[in-house]
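Below: a set of structures, written as structure tokens.
Each value in this text was obtained by applying a stated rule to the coordinates, not by laboratory testing. If you're wondering where the values come from, they're calculated on a predicted model, not measured in any experiment. Cβ atoms are built from the backbone, for glycine too; each structure is taken alone.
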Structure 1
Amino acid sequence: MTTSTEPENLAELISDCADIPAGLRVRREATPRPPAPRGWSVDEACHSTVADLDDYA
């Protein structure tokens with residue numbers, strides 16, 4: 001395996017991949033996905049911060 005250059009063709013790539021130690025090619029469990037985001041709504045306090053925004057535009 002040559003680490004100083006990128007493979008220039010598919011045969012070199014396959015050869016390089018074959019040199020990867022078996023311990024690094026073991027399939028592992030994927031990282032669990034984060035939970036779905038919770039729903040949200042705009043309350044009156046949030047709405048009041050932008051209520052008069054048209055006056056500034």
Structure 2
Amino acid sequence: MAAKYWSGQECPKTATYGQHRDTNDNTYAGSAHDKRVEKNERFPPSLNNHHFEEK
């Protein structure tokens with residue numbers, strides 16, 4: 001299972017992260033909501049009830 005990151009958390013490595021729903025189905029929000037985050041930056045605000053996972 002992929003590591004999960006939430007808004008405001010420090011990013012562990014530079015990569016593109018997709019947003020996934022926090023519920024059990026972990027639904028992917030789609031590429032329109034992908035974010036490129038640099039190492040040591042904080043994750044940006046996510047969609048409501050979503051977290052980030054590395055793509």
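Once mean count of other Cβ atoms within 10 Å over residues 14-21 is evaluated on every structure in 1, 2, the highest one turns out to be 2. Structures 1, 2 were compared on Kirkwood radius over Cα pairs in Å, and the highest value belongs to 1. Here FRET efficiency 1/(1 + (r/R0)^6) of positions 6 and 30 (r between Cβ atoms, R0 = 25 Å, to 0.05) was calculated and came to 0.35; which of the structures 1, 2 was it taken from? Traced to structure 1. Work out which structure the value -6000 belongs to, where helix-only ellipticity at 222 nm (-39500 (n - 2.57) for each DSSP H run of 4 or more, over all residues; to 500) was derived from one of 1, 2. Considering all the candidates, the number was obtained from 1.
From which structure (1, 2) was distance in nm of label points 7 Å out along Cα→Cβ at positions 22 and 46 calculated, if the value obtained is 5.5? It must be structure 1, since only it matches.
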